[in-house]
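Since every read-out is calculated from the coordinates, none of them should be taken as a lab result. All values derive from a computational prediction rather than experimental measurement. Cβ atoms are built from the backbone, for glycine too; each structure is taken alone.
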Structure 1
Amino acid sequence: MEGSVRLAKKNKIGRILFSHPKGNSLPTSLLHELKHQFETADRDPDIRVIVLESEGNAFCAGASLTELKQIKNLDQSTAFFMGFAHLLNTLRKMSKFVLARVHGKIVGGGVGLVSACDYAFATEASLIKLSELSIGLGPYVIEPALSRKIGTTAFAQLSLDAVSWKKAEWGFEKGLYAEYFKDETHMDEVLNQKAALLASYAPAATKELRKLHWKDTDHWGELLPKNAQITAQLALSDFTQKRIKSI
């Protein structure tokens, strides 16, 4: 597997660290491993809260364009985008709060991943872009998670500005980021304090509160796979194949 996902735990805090040499993009293998590690952390009684983080300059470049270029048929395309659907549905059903440490840029599926976390910390380097429309796709799989977080108006604006970066301040104002800071040092101080505080709360209480936060999302079990199929079909179009191969 190119790239890696590691789970470490200390003082009731589980940290899931992922990396990939191409901007922390997400091929199928990493999507599956992220899902597995979230499920592992959720089952572990020694973990009370989870922090998602990555290495490198960018936080997450979204779907792997390298893998998209290699897709030849609808089954392969559907399986790829179902990786995002499965990951988001796993996050939706977690019993523990997930904090995102967004130290750099997020693109496409990376924006969806952050939006599915419960509380995101960012720096001024945490720029945001949904580039799907520019290559003949759309953020269909991640839309429910993103619209839930920032609202339909902000989602429409972000998805139409497919070649423009939104500042971290924009993400904070719209609710994608719960907090943002000038630098990583200050961000980490506050993040670690928040994680320790959440880890000190009663697990039963946090589990029930998270259920309340995620109410009215049970239909995602059917919705996200349906949206994955739409995306899979578009990914095979001549327009999208030419755009992807030109990048």
Structure 2
Amino acid sequence: MQKTVLDLTVKSCEMISAQYALLKLTQQNPLPEMHAGQFVEVRVDNSSTTFLRRPISINNIDRDDNSLWLLIQVIGDGTKAMSKLQSGDIVNVILPLGNGFSWPKEKSKPLLLVGGGVGTAPMLYWGKLLREKGYNPMFLLGARSKKDLLQLADFATFGSVYTTTEDGSYGEKGYVTNHSVLTSESWQRIYVCGPKPMMMAVAKEAKLLNVGCEVSLENSMACGVGACLCCVEDTKKGHVCVCTEGPIFDTEKLKW
């Protein structure tokens, strides 16, 4: 897909929890085609300490109102500034960047989409696309506590939702790798995004189950085009830039 630099208009920006904001961007013309797993680089204009663009996963594309959804974890000056954007503000973005999740070969077996923390973001759009094509996506979402579980109602429109919380305040207590659903179904493929230890643990479980697994790496991607070399990952084929060769990788290609 061709990369494009666009000035998009803020449709809305809402804090959906204490640490997460949902930013919706639009423009007059239809948004370009974007695949689940890809990301955008956002220029932050209203933060004097933020000099580099911020890589943000595509959370959803709503074609009905021509909006791009970005789920933002507010952890620094740049993301804090983004969370304070107002309707009508202009945001400069480069999109779409990176590759996307690969389509499954068959529709008879269910697919498991696993997300932890802000890593749940790309799973919403992927689940939506899978459902539209007649696949059976199921979601396993993990967080520290109930207040950190995001967009549950949105996920539920595309498939069954299972949850874990570390404190046991919602769903099963523990980590996603401990959830009973992992071994209760015969999965065709597992897709994962979240903290690296979590992804490695799910990938290990997938291998034990003899199930193919793709992960969305969250290495620091300052430029998004393979120039800065901040996001290099050591794979079985050598060192590659996650922003151009990924962020989606089959775990068989990683040195995990």
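Taking FRET efficiency 1/(1 + (r/R0)^6) of positions 144 and 200 (r between Cβ atoms, R0 = 25 Å, to 0.05) as the criterion, the top-ranked structure out of 1, 2 is 2, with the highest value.
Assign the value -15500, calculated as helix-only ellipticity at 222 nm (-39500 (n - 2.57) for each DSSP H run of 4 or more, over all residues; to 500), to the correct structure from 1, 2. Value -15500 for helix-only ellipticity at 222 nm (-39500 (n - 2.57) for each DSSP H run of 4 or more, over all residues; to 500) corresponds to 1 out of 1, 2. When relative contact order in percent (Cα under 8 Å, 6 or more apart) is calculated for each of the structures 1, 2, the largest result comes from 1. Ranked by percent of Cα pairs over 24 Å apart, for residues 40-167 alone, which of 1, 2 sits at the highest value? Between 1, 2, the highest calculated value is found for 2.
State the single structure among 1, 2 that was used to calculate Rg/Rh (Cα atoms, Kirkwood Rh), for residues 128-215 alone, giving 1.06. Comparing all candidates, it corresponds to 1. Work out which structure the value 0.75 belongs to, where FRET efficiency 1/(1 + (r/R0)^6) of positions 48 and 112 (r between Cβ atoms, R0 = 30 Å, to 0.05) was derived from one of 1, 2. Corresponding structure: 1.
Which structure, out of 1, 2, was mean count of other Cβ atoms within 10 Å over residues 96-103 derived from, given a value of 20.2? Among 1, 2, the structure yielding 20.2 for mean count of other Cβ atoms within 10 Å over residues 96-103 is 2.
Source structure of the calculated read-out (distance in nm of label points 7 Å out along Cα→Cβ at positions 176 and 224, 2.4) within 1, 2: 2.
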